[in-house]
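Since every read-out is calculated from the coordinates, none of them should be taken as a lab result. These numbers were taken from a predicted model, which means no experiment stands behind them. Cβ atoms are built from the backbone, for glycine too; each structure is taken alone.
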Structure P
Amino acid sequence: MKKTFYAVALACLGLGLASEAQAQKTLLKRQCATTDVLEAQMAADPSLAQRRAAIEEQTREFQDNPAAQRTNAVVTIPVVVHVLYNTAAQNISDAQIQSQLDVLNQDYSKTNPDYTKTPSAFAGLVANVGVQFVLAKQTPTGAATTGIERKQTTKTSWGTDDQMKNTATGGLNAWNSAKYLNLWVCNLSGGVLGYAQFPGGPASTDGVVILTTAFGKGGSAQAPFNLGRTGTHEVGHWLNLNHIWGDDGTSCTGTDNVSDTPNQADENYGTPAYPQASCSNTSDMFMNYMDYVDDAAMYMFSNGQSARMNALFASGGARAGLLTSVGGTAPGGGGTTPTPVTYCSSKGNSVAYEFIDYVGLGSLARTSGADAGYYNGTALAAPTLAAGSTQTISYSAGFAGTAYSEYFKVYIDYNKNGVFTDAGELVVSAAASTSSATRSSSFTVPATAKSGTTRMRVVMSDNSATTSCNAYSYGETEDYTVNITGGTARMEETVARKGGATEYSVYPNPATDVLNVVVPSDHDAAAVSVKVYDVRGAEMKQAQFANGQLNVSSLAKGVYMVTIADGQQVSHQRFVKQ
C-alpha cells in the first residue's frame, strides 16, 4: 500500500559506451577556477580584501543572530544567460538553458529527487536554501526580453580572464549585477568546467561562467557533468560558499566558514562510496554541491551553507539588491516601485505512484513523466487567453502501477498579485477519478483580469484538501505562464503620499520598520483592517497596524503580502522587508 511505505528505486545509468571511451570518461575530473580567479582579483585590487572582509563580518553577524535569519520568504533571482558560440553545437537551445534553471531551482529548494540518497549521518542537515531562479523578462532599460542573448564568435575557446564578459574582447557585457545573475556559457579551455565571482568583486565581471558541455541537461552536456550540477556549484560560489575542504591542500587546517560541514583533507572526485574519512572525521560530506565529485554524486547543501548564502539578502547583505529587482517581471506594469512577484511553493512529496502527464491549454501542450513533484514551465511559450473568453483546459494523470483517485485543481493569478486565493482564481476543481485518460474542464476568463503574463498553477493530488500552496503527500504541481489580452491595466503599488488617492497603496517599499498605508480619500479609515502574510500564506500576526502605519520591525527580512480590507473592497500589495 502506498500509504504505509515509500519505495525508493535507484537505477544505474548505462552509458552504452565502448570500453575505451568509458575509460577516458573515468579520467575526467571536475575543475573549478573560482579560487584562482579570486586570488588574481585580490592581487590586482588590494581594496577587494577589505570588501571581502566586510562581507564576512556581515555574514558572521547574521549567523550569530537567530532573530535575523531570513526564514519566511523565497528570494527569486532574475537570470540572464549570455551564450557565446563558435560552432552550431555550442549554440545551446532554449530548452537546455531552461533545464539548467530547473536544476538550480530544485537544488536550491531541496526538491531534487536525489537528496534522499544523503547518508543518515547528514540527512538532518540537508537544507532548503529558499532561493529560486527565473529567466529575466525585462532588461535593465525596461525592454522585454527572453533572458537569453547569443553571439557567434571567431574564438574557439576562452580562458579565465573574463574576456567573455566584455564586448570589447569579443564577449557580451554583464547586465546590472545588483539586479541580475549573469551566466556566461562558452567553450572554456584547460579542462575548467566553470568559475564564479565571489560577492564584492567588480560589477562589470560579476556572475558565473560555465563550460558549454557542463551546462544543464541534454544537448551539448556531456557525462559525467551532464546533470546541471556545475551550475549549482558555481552559483554556490557566487552566493559566497567556499569549497567544502577549505582550499588548504591536504593540511586539514583550512575552513569553508561553515560549522556543520566536517573538516576534510581535500577534494573528492568521481562517485565515492560512504564513508570517506579524512581529518579524523567519520566521513567527508562528499555529496555536498561544493565538493568536486561527479554530477550524479552531489545532491545537498547543509543548513550552515544555507545560512551563509541567506546572509547576502539580509540588511546590508552584498546581494540584497536582488530583492527589489524587477528583472523577472514583464515590462509595462507601471508604478514607481514595482517589486517582483514571488509565488508560494507547492510540491508533491512523492511521485512514486501518480503524477501529471499532460497539460493542454491553447498553444500549450506538454506531455511528461514524473517531475519530482514539481515542474516549473513558466519559461515555455505562454498561451493567449482573452479577457471574457471561455477556455478549455485538458489534463491527465499518469500512474506507476495502481491507479488511485486523483483530484485536479487549476489556479490562475488573474490580478497578478502573487497569490491564488482571490475570488475566481480557482478556475478548475475536478472531482476524483482513477482514469488515466485526458480530462477537460472549461472556465471563463473574467473581464477584470489584468492584461499581460501571469502564472497558472496545476495541482494534482490524491487529497481533496490540497490547496495552491505548501507540500502535500502524493501527486504533482506544474506551473505555467499564460498571457491575458484585452483585460484591465495592471495597477502596481503606486506610491501616493498626498490626498486624492483612489487606490490603496503602501510606502516606502522596501520598508525597514514602518510601512505607511495610504487610504483613498473617499474611504472610511476607521473601517480598514490590515493583515500581513508570508509567501507560504501564513499570517504574520506580529505586524501591528495602527493610525495608518504598519509596524513591520519584528518581521524577518524577505518578501510579504499585505491585505487591506474595508468591508467593500480588498487590496493586495506586495512589499519587501529590509
Structure Q
Amino acid sequence: MKKVLALVILAGTGLISCTGSNNEQADSIFYNGTIYTMDENSPQVEAVAVKDGKILFAGDLSSVKKLEGDSTEMIDLKGYTMTPGFIESHGHFMGMGFNKLELDLLNTTSYEEIIEKVKEAAEKAQPGDWITGRGWHQSKWDSIPGPVYKGFPVHNRLSAVSPNNPVFLRHASGHGGLANAKAMEIAGVNQLSVEKLQKEYEGGEIIRDELGNPTGIFTETTTELIASHIPPADDAKYYEAFEKAVENCHVNGITSFVDAGIDGRTIALYKKAKSNGDLGVRMYAMLDGGDRDLLEEWYKRGPEIDSVDHMLTIRSIKLYSDGALGSRGAWLLDDYLDRPGWTGNQIMPIKYIGKVANEGLEYGFQVCTHAIGDRANREVLDEYEAAFNAHPQVKDPRFRIEHAQHIDRADLGRFAKLHVIAAMQAIHMSSDRPWAIDRLGEKRIKEGAYMWQSLLKSGAVVVNGTDVPVEPVNPIACFYASVTRKTLKGTPEGGYEPEERMTRKQALKSYTLNGAYGEFTEDIKGSIEKGKLADFTVFSQDILTVDEHKLLDTEVEMTVLGGKTVFKNENY
C-alpha cells in the first residue's frame, strides 16, 4: 500500500507516472516483451525501468522512456515473456551442488543402470574411495529384479561390481539409501549387529531379508549408520558444490532460494560467499532444528534479517515430523495399502516439534516442519495451534508445513484458519502420482493428496518449489505439473484429479509473490512494482497463454538479479 506522494496522472491514459525528475535516469530499461507484474493494480506493463538494483518505474513504454539517459542500457526482450524473479520456496542448495559432483541417478530407470554407473565409477576410483550418488527411485524403474524385500532390491549385485569401494546411494527423496557390502562392513552393520542397531535408530528401518541379513536398504534415521562414515568434503569441494548450485539456479531462472535446513558449516560458507560477492542468489535459510546446540546459539543471537542487501536472511527453523511416501516413511492415519500393518515413521517426537514451535514464537523464528502423511500434518497443526494459543501476542508468525502432501479432509481448512503456509512442490505430484495410489489407494488419493486448489479456495497461502535435488530445480516442469496435473510425459489425458489444478495465474503467484510472502519479503520482491528489487525471469514463451502441449518446451532466456543479468541463453 506504499505509494509515492508526488504522483502525476497521465492525461487521457489513466496511467500513473513518477517521471518528474531529470535526475531519475534509469540504469536499464526492459521493453518489447510481455511483462507480467503480479501487481493486481497493473497486472501487465509495456516496460520496466531499473536503477540501483531496484525498480524505478513499470508502465507504458512512452512513460518509461522518459527515464532514459545517455548511459541507460536498453534491454530488448525480443518478444519474450518477463515475470518477477522465480523463487524456489523449498530446496536443498548444497545438495543440489553436490549432485553435480557425484553420481546423478535422477533419470535412471532400472537397477541395472545404477549398477553400471557404479561399476564405471569403481573402475576409476582408488581402492577405499567412497562412491556416492543420489536420485534413484524404485517406483520409477521399469521393474525391480528379485529378490525384493518390502519393495526394495538387495545390494548383492551392486556389491559385486564395487568390492573395494564403499558405496552409498541416497534415494531421490533423501529419506533412504542403498549401501553396498563394503559400506556396511565399515559401518559395522551385519546379521549379528542389525537388531541392536535398529533399536538404537528409532524413526527409521534397516530392511532385512528372511534370514535377518541387511539388504543394503536404510530408511530415514538409519541412513546415518552409513552416512556418518563418509568423509566430509574438504573446503575446496564444498565451495565448488556451492558454485555449481548458484550456476544451476541462474540457468533455471531462480533468483531466490529457500534452503530447507542448514548446519553451521553451511551458514559460514554463505556468509563468506556474501562477503565475497559470490552468493549469487537471494538466500532464505532454515536452521537445522535437530541440532540443539545450533538452535541455542541462534536463540541467544536472534534472527538475522538482511534488510540492506537482501541476500542472506536466517530467521526460520526446519523440523521433520515424518519421512517420505516413496520410502513408506510418511506418517499416515491408516495403514499403507501396499504394506498392511505399517503407518510410516515419526522422525522427531511430536512433543519436540511442539517445544520448538513455542521457542520459535518466543525468540522470533518462523518454524517450518516437514510433514507428508495425513497423520503428520494433523499432529503438526495440533502443535502449532497449541503454541499459537500460548503466545497470542505474536500476530504474524507465518509458520509453514513443508510438503503438506497428504492431508485428511478434516484438516484442510486448518491451514487458512491458523494462517499456516502450505509449502508444496507440484512436481512431486507429477513424479509420484502414478505409484502413490499403490501406497494410499484411490479414496485417500482423491480426497486428500496434492490438494492445491482446495487449499487455495480455503484461503491458505500455497508456495511452490521442487525440493531439489529430490527433483530438478527446473521451474517450468513444476509450473507444468501445477496447471496440468500430468506427468512430464503428458499423461493421463485431462490430468490426475484435475479439479485440484492451479490456474496459470495461481501457479505464477505461487512461484513469485506467494513465495516472497513465505519468507516475509512480499514488500520488497515477488512482483514488478516501483521500489521493489529488480529480480526478473525471462521465458521464451508466454507461460500464461501458450498451448499446454507446448508448455514444457519453454526455456529460460535470461535471469536478472538486482538489475544485473546473471544468465543469458546463448541463443538470446
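Observations
- If mean count of other Cβ atoms within 10 Å over residues 407-414 is computed and equals 23.2, the structure in P, Q: P
- At a computed 3.2 (distance in nm of label points 7 Å out along Cα→Cβ at positions 239 and 359), which of P, Q: Q
- With helix-only ellipticity at 222 nm (-39500 (n - 2.57) for each DSSP H run of 4 or more, over all residues; to 500) derived as -4000, matching label from P, Q: P
- Comparison of P, Q - label where volume of the Cα convex hull per residue in Å³ is highest: P
- When volume of the Cα convex hull per residue in Å³, for residues 103-174 alone is calculated for each of P, Q, the greatest value falls to P.
- If FRET efficiency 1/(1 + (r/R0)^6) of positions 127 and 167 (r between Cβ atoms, R0 = 30 Å, to 0.05) is computed and equals 1.00, the structure in P, Q: Q
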